[in-house]
Structure P
Amino acid sequence: MELLEAMNWRYAAKKMTGQTVPAEKVNTILEAIRLSASSVGLQPYNVIVIDNHELKGKIHEKACPQPQIVEGSHLLVFAYWATLDASQIDAYMQLIANTRNVSVDSLAPFADAVKGGILSKTPEEQAVWSSRQAYIGLGSALIAAATEQVDATPIEGFNPAALDELLDLPAKGLRSVALVALGYRDEEKDFLAKAPKVRRPKEDFFIELA
């Protein structure tokens, strides 16, 4: 689909059919998340991909009783890094060096700047910063899904502590911040499926400064 057509088509589906999203479409959405923008390129979050129906049932029962959890095909859990330290930044610098065929030493000024900017933050500030990076990836997921004509419902209304425990995220150094259910809208049961999209008019939304 053309981008604007796809964006007008998408909405947060409230009811899904249970139909499986083809692997190639899921992979396209995941790759869009991986290629998404991230401050300094660090990507301080992970995406847990769940298509196991039994596990989704447990999540629905213990952490998020919304129908899309079990009616959707896949559930994406966006989880930010609970702590940030120099070793993570060093690993990122090594990845840059390997990918661009440059020496790690040549990246020292960049590494120092990144460490100075991130490690000087309080733990609370780091958590906010990391979770914001995850949301950038979430936005890319929604756009990519729309272009694939896959419904993607973002969900914040869940119990993060219960979900983290269920998925053993603390042991992985992660904390959940948002979910995206992938699937196909149930046009017969979802009262919003055929409703016109409601957005503020551009005259009220954009502020142009000459």
Structure Q
Amino acid sequence: MLRTLSLAVLLALGATAAHAEQGDWQIKLGAHAVDPKSGNGRLAGGALATDVDSAWSATVTLEYAMTPNLGVEVLAAWPFEHDVKLNGAKAATVKQLPPTVSLQWHFMPDAKVSPFVGLGVNYTRFFSIDETGPLDGKNLDLGDSWGLAAHAGIDVALAPRWSLTVDARWIDIDTDAKVDGAKVGSVAIDPLVYGVAVGYRF
């Protein structure tokens, strides 16, 4: 297994890097985890400690190269599904979509190993909320969120048009929570989003 992994790394490092040009598009398909920060606030005047669990899902990004170094990227995903706990007891499951638009700076766009950073804006929509436990019979509503998103990663050339990306984002996600129409507080999710993707440039 170790020999196979080492061979794959050597092949990747020996691959011909794609020559990035203005006007290029790149699509990436991957899998990412949304990992909320530990402790997501307290609701109902501090009586309910809120925790949002991590979730994995499939992702897709599309990036347009305005210059070889500078691109505009749009992130989309299959819905992430999270468990929400109140004082340690599961109270709901909720799905969310976090589309994000970022400006990306690629430090060495023609290198075999190319690091990049990005900064953008995220919009998160919560839906398909299923209440249970302490919220059984209640109606939980989580408001949409707008916030900044920071991005960093590494592209590794696999072939002239193909690459492997390892990346991570921090996203500012805060949502107002209502139970039966009454606001009970805000939930600060602020997750790290990390994973891998395979990219194709065209």
Any idea which of P, Q comes out highest on FRET efficiency 1/(1 + (r/R0)^6) of positions 45 and 189 (r between Cβ atoms, R0 = 30 Å, to 0.05)? Q
Which of P, Q yields 5.2 [distance in nm of label points 7 Å out along Cα→Cβ at positions 21 and 141, calculated]: Q
Which structure, out of P, Q, was mean count of other Cβ atoms within 10 Å over residues 165-172 derived from, given a value of 14.0? P
Given structures P, Q, which gives the highest value for distance in nm of label points 7 Å out along Cα→Cβ at positions 37 and 53? P
One of P, Q was used to compute Rg/Rh (Cα atoms, Kirkwood Rh), and the result was 1.02. Which label is that? P
To test your reading of the models, identify which of P, Q gives -14000 for helix-only ellipticity at 222 nm (-39500 (n - 2.57) for each DSSP H run of 4 or more, over all residues; to 500) when calculated. P
Ranked by relative contact order in percent (Cα under 8 Å, 6 or more apart), the structure on top of P, Q with the greatest value is P
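FYI, it's all coordinate maths here, none of it is from the lab. Keep in mind the model is a prediction, meaning the values are calculated, not measured. Cβ atoms are built from the backbone, for glycine too; each structure is taken alone.
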